[in-house]
Structure I
Amino acid sequence: MEQEFYRIPIVEIQKPIKEAITLSMQIPNELLPIFEFRPGQHLCFRFIIDGVQELRMYSLHNTPYKNGFYQVSVKIQKEGLISNYIANNLQVGDFVEVSVPQGDFLVNLDRNDSKIYYLFAAGSGITPFYCMLKSILLAAPKSKVFLLYGNRSVHEILFYDELIAWQAKFPNRLKIIQTLSKRFLDFTITPWEGKRGRIDVDMVKAFLHENPSPTENSEYYICGPDGMNQMVQDSLMEMGVAAEFIHFEYFSNPDKESDEGLTASGNAIVDASIEKENYSVQLAEGESVLEGLERVGAPVPYLCRSGICGTCKAHVMEGEVKMKASLALSPEDRKNKMILTCQAMAQTDKVKIEFK
């Protein structure tokens, strides 16, 4: 199922820090109903560069209560094709092609909820959390937020002043712990009152012990590079947090798993149920489940094709597959035999899946 994109005007461009750029867009009134979103969701951007389509996902960091004023921030990577294209080419008045908001990394808010939210972020992993924490503070007055946020240096902290201002505004409901990891950082030149070092197991455990939850009604959200995500998740589970309360998202391509044993035989038959319609395909050698289904015209949902977004997730009813990358799957997903079809290679002669 090919993603639909809409041309949205850029109304403001800012540089919050040297290595990032913020795009502000105004959603036209007629599109507002389909552009409603929940805190933590993202937009998929489509760029055509030298005739090649490039897709990137950026988290919304405005709250859902801004009446069509949408913002994303992009960290400019030295070798980043799209981040440098955005920084060097886009101007106010230009149009960008974006999808409707989507994603399962989100918070469901209720004014009557009394929850504790623990957020673990590194670098640009703060972007979905900036939207989340503002939304929680505004729309769930009985809930609290604890944020552990890591960066290399103070000059690389996104939303530094804004976060301080929100903490001052809600001192009893928002606590932010920041840490800097850059080696040889001269703290006599750059005064720093926060923690030092990377977010690691000891820091995660200390953060939770220093900020205990008075209720079992707690949720844990993680957004950073794959190594940090896995470490925090393992630490939480070791401390007794159930997998169903742990949510995570990656802001960069995770390392691929071993390709050993992933070559499809070319004889596997895949039967798929999509929106109550059935499709069948015989996979070619080396073809993923997604690629095979696309070849026969099946409306398979997808976005990134790299195992990050989880849009192409499906449930295996019969047979076995192996995946090149599967970090977008939660422990609960794995337990329930969910797969990412863009990464899945059939390992049995027949595979039956269902898209939900």
Structure II
Amino acid sequence: MQTAKYFPPDYSSARQSFLAAAHACGAEIESFIAPALSTKGEELFTDVAALGQADAVNALVVISGTHGVEGFTGSGIQTGLLCEGVFRHLCDVKVIIIHALNPYGFAEKRRFNEDNVDLNRNFIDHTSPGPVNYDYDKLATAIAPRSLSRVSLLSAQLKTLWYRLCHGRSRLQHAVTHGQYSHPQGLFYGGRFEVWSNQLLRSLTEKHLTNCSRVTVVDLHTGLGSYGKGEVVVAASEDDPVFGRSVSIWGVERVKSTLAGASVSSRLVGTISQAFVDMLPNSAVTSVGLEFGTLPTMTVFNALRAENWLYHHGDQGSRQADEIKEALLRAFYPDDDVWKERVMEQGRDVVERALRAWAE
């Protein structure tokens, strides 16, 4: 299948393909070197391609790699959009494409960054203590055990199963994924300071978007939902103007609210979507996540838990490490050309609808 060629085998290939496609489109490109090297000693970058009118009042932002390993899919979509000429005829709009916002996680096949921080939980006020997630605290040893022995995993499984029986599936998902700020070696850790990628996104927003009256943000993600199905995730109530604008662009069937409990995603804290709203108080901001389903929820969770154990406690050079890394990669990036074809088609449709919305 033709679109599969856009989807990379590794971070370096992804970056090379993206930069080549951006150059071919005449984009203005900036490259920002990350503070952390890869485990192989390689320098890592977030690359930004700007197209269209620099002084346009409308802006579309497309982000990949917020969650590291999810950048394989996001990069493929971004490169495909550039190669297929989606941004060829822009009128009164600028497009800012941010490639590999969390380059360390992308290169190392981690969802989290070099500080074990979930970037999409990091956008809080760090001058005061982070929000308390009491439910996570109760499950912390089951979510991120110090051992992957059969006894440890069985204990964790029983603990989470009991919690689900007592409180329901939705509350369990919320407990695990909402975001937590008290377990630095745990999952979905929001951090205690603004990480490098957070600071970079803020500076890019100030440079490119401050004078825009309308800003649409599409942050590309994988790992939740039905296999190959894309959902536009909105962190707004259904009576919020952000939700209304999202529905007018992408349709009621595709747009789902986390606040209404209709989305595959739980309600989150410290997100990029909310950060854009806060950073651009004088703009009409429509900031969404485009989430593509991969494997069953527990398969994805088990892959995350195992990789987290490996990162903090395991032998990175072992055969087990290779197996764990491969399982995590496939949990967020299926080795399936049909799946890639489907997500490329939907990603293109979402971006084209966002561009058309300003022309109508």
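Only the coordinates and a few stated rules stand behind these numbers; no lab work does. Because the structure is a prediction, the values reported are computed rather than measured. Cβ atoms are built from the backbone, for glycine too; each structure is taken alone.
So here's what we get for this one:
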read-out: Of the structures I, II, the one that 25.2 was derived from, the read-out being mean count of other Cβ atoms within 10 Å over residues 119-126; value: I
read-out: For -1.32, -1.53 (log10 I(q)/I(0) by the Debye sum over Cα atoms at q = 0.17, 0.19 Å⁻¹, for residues 63-270 alone, calculated) the corresponding structure among I, II; value: I
read-out: Winner on Kirkwood radius over Cα pairs in Å once structures I, II are ranked, highest first; value: I
read-out: When relative contact order in percent (Cα under 8 Å, 6 or more apart) is computed for each of I, II, the largest belongs to; value: II
read-out: Which entry (I, II) yields the derived value -5500 for helix-only ellipticity at 222 nm (-39500 (n - 2.57) for each DSSP H run of 4 or more, over all residues; to 500); value: I
read-out: Identity of the structure behind 0.95 (criterion: FRET efficiency 1/(1 + (r/R0)^6) of positions 175 and 287 (r between Cβ atoms, R0 = 41 Å, to 0.05), calculated), options I, II; value: II
